[in-house]
Each structure stands twice: as C-alpha cells, then as structure tokens.
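Trainee: Scrolling down, you'll hit the structures one after another.
What follows draws every value from the coordinates through simple rules; no lab data is involved. Everything numeric here is computed off the predicted structure, so don't read it as measured data. Cβ atoms are built from the backbone, for glycine too; each structure is taken alone.
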Structure 1
Amino acid sequence: MNIIAIGGFPRSGTRQFADILNGDPSCIIQGEIHSDLLRSLAKFALEADKSLVQGRTEKAFSARRIRFVLEAYRMVSKTNAEPLVWDFSQQNLGFKKPFAEHFFKELEALFSPSVDRIKLFICLRNIEKNFLSLSGAFGYSPRKFKKGIVTTDRALIEISKNKFFEVYPLHLDSFIEKNDDAKGDWLVQNIFSKLNLDIAAEDAFEFYFKKRNGNKTPAEKIRGPITDAERKIIFGDRSFMKHVASIEARMGVTLR
C-alpha cells in the first residue's frame with residue numbers, strides 16, 4: 001500500500017492534483033483536515049501505541065492501526081459532501097493538505113508503524129502568482145505568505161534527512177503551460193509513474209479534463225497586480241528570497 005500526501009503551497013494545485021489521482025480506481029485521496037486535528041490524531045495514535053504494548057492486544061492493534069488512522073482522518077476531513085469511503089484493497093490511499101510538509105513529524109507518527117514510507121508530493125507555484133491568489137481568495141498579507149514559504153523550506157530541509165519520505169515536486173505553472181496534447185504525458189511523468197501506475201497519457205488527461213477548474217478562484221476574488229509596497233516586502237526581503245532559492249534548488253523548479 002502506498003500512503004500519499006499532497007502538500008505544498010496553498011492555491012498551487014493540491015485539490016486539482018488530488019482530483020486527478022481520484023480519477024484512477026486504484027487511488028483514494030481524501031480532502032484536508034484542520035491542522036489542530038492532525039496534531040491531535042498523531043498524539044492519540046502515539047498514546048495508543050504506548051498503551052497497547054503486550055500480547056495479543058498489541059498484535060491485533062498493529063494489524064488494524066493503519067485502518068484506524070485513515071478512518072479517523074476521513075471522519076474529520078473538511079468537506080461539505082460525504083467523505084470518500086476507503087477501500088483498503090486499493091493500492092494508493094492518502095489525502096491532500098496544503099503545507100502538509102509542515103507536519104512531517106505528525107505524519108511520521110501516524111503512519112511509520114504501518115508503512116515503510118510516505119510519498120509526499122509538494123505543489124509549487126510562481127511566488128508572485130501564488131501570493132496574488134492567496135491574497136485575493138483568503139486575504140493573505142505579505143508577511144503571512146512569507147511565513148508559510150519559509151516554514152516549507154525549513155521542513156523540506158529536515159525531511160531530506162528522513163528516509164521515511166519520498167518527496168516529489170508538482171510545479172503547477174509547468175503543468176498549466178503545457179498544451180492539452182502534452183498534459184497527459186506530464187501527469188504520467190510527474191505523478192502516476194511515481195506511484196508505479198501504468199496509466200496511459202490519454203487516460204491521465206481524461207482524469208484532468210473531467211475535473212478541470214474544480215477549484216477555480218471566483219471572479220470577485222481575483223485581485224489586481226501586486227503593489228509596489230507588497231513587492232518590496234516580498235522580493236526585497238533577502239532572507240526570504242534565500243528560502244525561495246533553497247526550495248528551487250531542492251525541488252528543481254523555478255518560482256520567480
């Protein structure tokens with residue numbers, strides 16, 4: 001079984017790529033949960049590990065632990081619809097959560113007793129476009145925006161030392177720039193091949209086409225160009241831009 005986490009920058013394709021994966025019958029990717037609940041689930045799982053430490057109880061719990069974790073996640077996921085039902089016979093199960101990498105310690109606590117590693121996809125986007133999208137949709141200030149990016153860089157540095165995580169970049173700008181004839185190949189190369197899934201490019205494109213614009217920013221929340229003051233706070237911050245450069249080098253992408 002592959003456990004998949006789709007993280008990275010908010011408004012950088014986490015939902016779109018989760019929807020694309022859900023097009024394949026072997027994948028079930030849930031929506032996100034609140035950060036405090038993720039921390040609570042990890043703490044509860046660790047407490048259960050300490051309590052169920054002997055005899056047949058331990059063996060029985062170990063066998064069903066992954067189901068407990070995944071079902072608990074499903075029941076508290078943020079969705080207005082009924083959460084997807086897990087099929088534990090399927091090969092690829094997981095969830096999307098922007099900035100999932102910030103919670104790498106919690107993810108390891110939740111899943112390390114049950115699987116050898118997590119496949120962690122990091123969604124990335126041009127810094128200016130990402131800020132404008134977050135500012136328009138959620139009122140992000142430049143300082144709040146920078147804090148999230150800096151924390152991602154620091155998390156990725158720590159994750160790179162941890163063999164429990166296989167990390168793969170998903171560069172939204174790169175995907176968007178592809179014409180329709182090339183989008184399927186991009187999805188196969190950057191997502192499905194990482195899961196060892198033999199998906200035809202035509203099928204991958206069909207998964208995308210059915211769910212395209214599923215999380216498109218409403219027109220009333222599309223804001224104008226970045227202001228000179230915002231540009232100075234973001235791009236004039238040398239320390240912040242070093243973190244951006246660090247992410248670019250580590251992920252092999254261009255964000256400027």
Structure 2
Amino acid sequence: MDSRKINLADKLGRFQEEWTPHIIAALNGQHVKLAKLKGELTWHSHADEDELFLVLDGSLTIQFRDRDVRLEKGEMFVVPRGVEHNPVAPYGASVLLFEPQSTKHTGDVVVQRTVTRQKWIGTMPTTPLSSIDLHRVIRSTHMCIASERFAYLRVKRLPDPVDHLMCFSCGDDKTVVTRESRIHDSDHSAIEAWFRLIEFRIPTPFETPGFLAAIASALAGEGINLLIISTFPHDYVLVRDRELKRATAALQSLGFQIPNPT
C-alpha cells in the first residue's frame with residue numbers, strides 16, 4: 001500500500017484533459033479520482049454504484065430529470081445508484097470523485113467523451129480485490145460471444161494482422177488465431193480447431209487482480225481448458241466449441257450476464 005500523502009493541487013497540475021477522470025488512490029474497493037470538467041458530459045446512470053462529487057474549484061451543476069443541483073467550491077453531492085444524471089460545468093470545474101472501482105465512466109451509455117480505461121496518477125496499488133469487490137466488477141463487465149468459430153494456425157510467414165484476431169512470432173514459432181472464414185487466407189502447416197471466442201470488456205483493465213483468475217478457476221472446475229488473449233480494452237477467452245455451453249454456465253454462476261452470440 002502507498003502510504004505517502006497526496007497533494008491534490010499537484011495531481012491536478014499533471015493533466016489537462018477534460019472529462020477524463022484520473023485515479024489518485026484506492027481503498028476498500030473504491031477509487032478516488034480527479035477530473036477537470038467543462039461543458040457537459042451526457043445523460044447516464046450507474047446501476048450498481050453511488051457516485052460522490054466534491055467540487056475543488058469552479059462550479060458544477062448535476063442535472064436530474066426533475067431538478068438541478070448546483071455545487072460551488074467546497075460543496076459535495078452523492079448521486080444515488082440507478083439515478084439518471086448529467087454533469088454540466090459551463091465555466092469549468094475541478095472535482096474529486098469517490099466511487100466503486102467497477103464504475104463505468106458513463107454507465108452503459110457510450111459517447112465520444114466516454115473513457116474506457118481510466119489512468120492512474122502515481123503508483124497503482126496491487127492489493128487484491130475482495131470477493132465482494134470482484135463480484136461487482138464481474139456484474140459490470142460487458143460480455144459477448146462471437147458466433148463464428150476460431151482456429152489456431154501454425155504458419156511460416158505472418159499475414160497482415162488486421163485480418164486476424166492475433167498474430168504472434170517468437171523465434172521460429174509463428175502462430176495466427178483467426179476466424180473460420182479467414183483460414184483460406186493463411187498458408188498454414190498445422191491447425192487446431194475449433195474454438196469459440198468470449199469477449200470481456202472490463203471497466204478497469206490492468207487494474208483488477210483476480211478477474212482472469214476467477215474465470216480460469218471456474219472453467220477449470222468444470223474441466224474446461226481455456227486460452228486467454230488480452231488487449232488494452234478487452235480480455236478474450238477461447239474455449240472449445242463443444243464446451244461452450246458448459247463454459248457459459250460456469251461463467252453465469254460467477255455472476256456474468258450471458259448474452260446471445262453475436
């Protein structure tokens with residue numbers, strides 16, 4: 001745990017982006033964030049999280065469907081979970097936010113200003129999440145299942161990666177993971193098929209210890225092997241096509257909302 005004191009003015013001076021919350025501390029499954037606001041964000045809500053706004057400088061109006069709450073410097077307000085709201089700062093404001101780590105920037109609404117990966121200022125703690133915190137993250141993670149099947153290919157020369165899920169090279173080993181419809185584009189010497197792709201869009205990528213471990217443990221408990229690929233915004237899990245039904249049942253038992261294949 002980082003026990004050094006935090007100077008808010010110093011942290012605010014380290015970024016200029018507006019409507020881009022920066023995390024400065026974490027405690028008990030919560031994030032403390034700083035943000036600079038000007039103009040308006042968008043109407044949205046957070047189904048499972050309350051959200052605290054503390055105005056450090058300037059003024060902020062939080063619009064609700066039935067009223068407006070205006071906050072001046074030194075004033076704070078808690079927006080209850082599930083309540084639709086729209087933060088507006090016509091003349092600019094600096095605010096401190098206090099909310100659960102699972103909180104998505106604009107809830108389930110995605111607009112141009114939506115931030116999917118919120119940055120840390122300073123040292124990010126590595127304290128594991130409690131089971132309650134992890135369950136909140138799982139409930140707020142968007143999950144989808146690709147309808148097309150995938151395969152692992154061993155190739156002599158890597159193709160253009162834009163057409164494939166993953167292209168990897170390490171020494172003489174060159175591997176491509178691609179959709180069934182793209183297999184004919186690759187000159188492969190070996191193939192391992194078929195897999196189904198499960199995509200997880202986690203609210204706080206790189207900052208949720210135990211998330212992938214929970215998925216792996218649930219699937220392993222059902223005797224299901226998995227392969228994992230991670231990118232900046234997403235985690236991808238591949239399971240055998242024949243094991244997809246059992247895999248989704250195991251993930252549902254963890255708290256994931258199971259969608260129809262896309």
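Trainee: Work out which structure the value -4000 belongs to, where helix-only ellipticity at 222 nm (-39500 (n - 2.57) for each DSSP H run of 4 or more, over all residues; to 500) was derived from one of 1, 2.
Mentor: Attributed to the structure labelled 2.
Trainee: A further question on this structure: Which of 1, 2 yields 133 for volume of the Cα convex hull per residue in Å³, as computed?
Mentor: 1
Trainee: Out of 1, 2, which structure matches 17 when relative contact order in percent (Cα under 8 Å, 6 or more apart) is calculated? Provide the component values of the computation, followed by the final result.
Mentor: Details: 1: 28; 2: 17.
It traces back to 2.
Trainee: For FRET efficiency 1/(1 + (r/R0)^6) of positions 61 and 197 (r between Cβ atoms, R0 = 30 Å, to 0.05), which structure out of 1, 2 has the highest calculated value? Mind dumping the intermediate values first?
Mentor: Details: 1: 0.45; 2: 0.10.
Structure 1 gives the largest value of FRET efficiency 1/(1 + (r/R0)^6) of positions 61 and 197 (r between Cβ atoms, R0 = 30 Å, to 0.05) among 1, 2.
Trainee: Tell me which of 1, 2 gives 26, 16, 10 when you compute semi-axes √(5λ) of the Cα gyration tensor in Å, for residues 173-236 alone.
Mentor: 2
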